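Down below are the structures I want you to see.
No value in this document is a laboratory result; all are computed from the given coordinates. As the structure is a computational prediction, the values presented were derived from the model and not from experiment. Cβ atoms are built from the backbone, for glycine too; each structure is taken alone.
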Structure 1
Amino acid sequence: MSAGQRPGQAAHPAQVAPAQVAPAHVAIIMDGNGRWAQLRGLPRQEGHRRGLEALRGTVRNAGELGIRVLTLYSFSTENWRRPATEVSFLLGLLKRFVEKDLGELHAAGVRVRVIGGRDDLAPDLRRMVEHAEAVTRDNDGMTLVVAFNYGSRDEIVRVARQLATDAAAGRIEATAIDEAMLALRLDTAGLPDPELVIRTSGETRISNFLLWQAAYAEFVFTPVLWPDFDRAAFEAALAEYGRRERRFGGLAEPSGRAAGAA
């Protein structure tokens, strides 16, 4: 943390320079399973199965590429609106992933963290989430953040309610609420903000994902469908990130320092 930086506040570097090749935190919107299956005349479930294989490969590749935090958008609050059979299948895939892969992730030193609402989860899902976090809590390798039953607007509303309740009860002063206080109550508290957000499948929207945290992230939208997102596609996204200049609202001066605000 730099001098004068508040807890929970992302640092804005003074220098304007090309981004690092390996950002500390990469977040991915995994999209395109259904279209991948449709293009091949296969059921959507097969697309989701292949997507799970892509997820496993991406986790391995992220660790090898030096990424410290990897956040994957696995199931949004809006996904509950899908047909019940598809929702059940997706939840089953998630359970199998935890059951099959948790031991391997733990052995590799990966710390698992799950973000999203939990109060309305079925008891078995909630136990699964808590178990995965508890088993890997003390690991000091890459942090794998699984955004499950997650929606950024829902997250911010939950924090706003907490702050309002605490202010009404006199536990905090309303005038003391600032960005740092809010950030420390987000699901991602204690994690660095993502420097790079990748979305697969050619869609160019962020779909209610990390709206607060991605305020200064770089975005790479790739046409690759998620089941085809391999090491080469990952490295291509990182290379695109590496070509960016990150100004954080400043302007480049001849000296290379950022001046002024956007």
Structure 2
Amino acid sequence: LLSWDGRLTDDARLVTALARTAAGRGARILTRVRALELTAAGARVRDELTGEEGEIRARSVVNAAGVWAGGLVDGVRIRPSRGTHLVLRPESLGPLTAGLHIPVPGETSRFVLVLPQDDGRVYVGLTDEPVDGDIPDVTEPPETDIGFLLDVLCSVLHVPVRRDDVVGAFAGLRPLLDTTPEHADAPPRTADISRRHAVLTSPDGVVTVVGGKLTTYRRMAEDAVDAAVRLRGLAAGPSRTASLPLVGAAAPHVLAGLPAP
């Protein structure tokens, strides 16, 4: 299958733009700070550069810690799933005018995606592997993931891409909500767990948002903040996140291809 999407967002730049947009509207952004403990009244945190610990007080607390959310709020069960991408030089595949969706053999709804980027690089991904045990701060892509992606990619190529053609690889963890009954014979595969997000409220009043996808991040934020406002009876107007432009966004007429008003 051919596609012409999947190359519109640099996720690291998106995070920076979100933080800058929030700061411009009064938020205080703390980087290199780790949340150690959450309560309904605030958080105990540690500065990862100096080691200094302190308390942050708040009228309402949202736990949006991704795969680490379960370590901050009791009763939140996360099934982390690793997704790995490969980075190839453009000459590895020749000129690509579209992305590719390659079916994973033996699966009915899984694909490996080949996504050419504007700077010439090509991303190939992604895997869906469960991660057990301690969650690392930095996720490393294993050779098994790299081999799997190359095998699927080469299944549709006349000239195979070899391991030496891979110039980079990166991986991340999906914070999937574990809804498996405690006495189930076996948990479902992470590939079969819903990607829908969930907003949970703990007995002591902390709101947790988990699951979801990058494409639904604004809806996730709206649902989580609505829950936090409702829980504490805070004075707030309707959410504006659905139509709020981020720092650096083009004007609406430019996005629509229309002349300046």
Structure 3
Amino acid sequence: MLRFLALLSVLCAGLAHADETPAQRNILFFGHDDRQFIAAPYPAPFAPVGQLETRAGNLCTATLIAPDLAITAAHCFLMEPKKGDDGVWFKTGVHKHRYTARYQVLAQVFHPRFQKGTFFKGNDLYIMPEASPYDMAWIKLKLVDGTPPPPMPLFRGDRKALQAAIKAAGNTVTQAGYAGDHDDVLTTHRNCKLTALRRDNTILHRCDTLSGDSGSPIWLDTPTGPQLIATQSSAPDWFKRKTIDNIGVSVLQAPPRP
């Protein structure tokens, strides 16, 4: 059983894990970088994955799940010390400064318990264990221009159904996002290992993620198509990699829709 850390360092918009050596990053990637580039224009199920930009210029990944709604990590709006950082734009299909659709962010909604359980150490945001299960947010959107992609379906079952779906998928998931080392192109880690669905409805997984992947979708490939089951939340520093896997927040923990 993996030990739970007292504090979890968040991978977000270049604030954390920015100064690692290649060897340290390799450790963070569980020994090997298994990410792949997706060729543009991005096909399904990658088309609804997009990039969120905040007022301060921080970048995260988010996913369109309805014509006017996306899902991401709550910490994406709290990366400025002592103040919030509202979303401004969400763009799908970002590739080399182009996009398929651009949306104005009207509002973001997440659980108040999350903000109460975060703090800064220098420029790095830390999530306390009691706040970790609430690191998920809805983004209310208004289409500005472009051609909207089909939204990605969310998993709709309860915990028992999610456990069964994970087992049926062989405990493997796929993740895709705009990682900090290639933030103008989409990368994915296919068939990475989901190692636990925890009691607090967070998941442990071994998908290769970096800053910028915060809020990125983690989905199951099911007989009826992909279903988004979680969003990327946090990861340990490289030197704590052996103590815990990456953490995602499952849709079982989603706050009420706006």
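When helix-only ellipticity at 222 nm (-39500 (n - 2.57) for each DSSP H run of 4 or more, over all residues; to 500) is computed for each of 1, 2, 3, which one produces -12500?
Working: 1: -12500; 2: -5500; 3: -2000.
The value was obtained from structure 1.
Using mean count of other Cβ atoms within 10 Å over residues 29-36, single out the structure from 1, 2, 3 with the greatest value.
Largest value of mean count of other Cβ atoms within 10 Å over residues 29-36: 1.
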Query raised in the report: Hey, mean count of other Cβ atoms within 10 Å over residues 77-84 derived from one of 1, 2, 3 reads 16.5; which structure?
Result: 3
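Check the numbers for distance in nm of label points 7 Å out along Cα→Cβ at positions 61 and 101 across 1, 2, 3 and tell me which is largest. Before the final figure, lay out each step's value.
Numbers: 1: 1.3; 2: 4.2; 3: 1.9.
For this comparison of distance in nm of label points 7 Å out along Cα→Cβ at positions 61 and 101, the top structure is 2.
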Requested in this report: Consider the structures 1, 2, 3: one of them gives 63, 61, 39 for Cα extents along the principal axes in Å as calculated from the coordinates. Say which.
Outcome: 2
Query raised in the report: When you work out relative contact order in percent (Cα under 8 Å, 6 or more apart) for each of the structures 1, 2, 3, which one comes out largest?
Result: 1
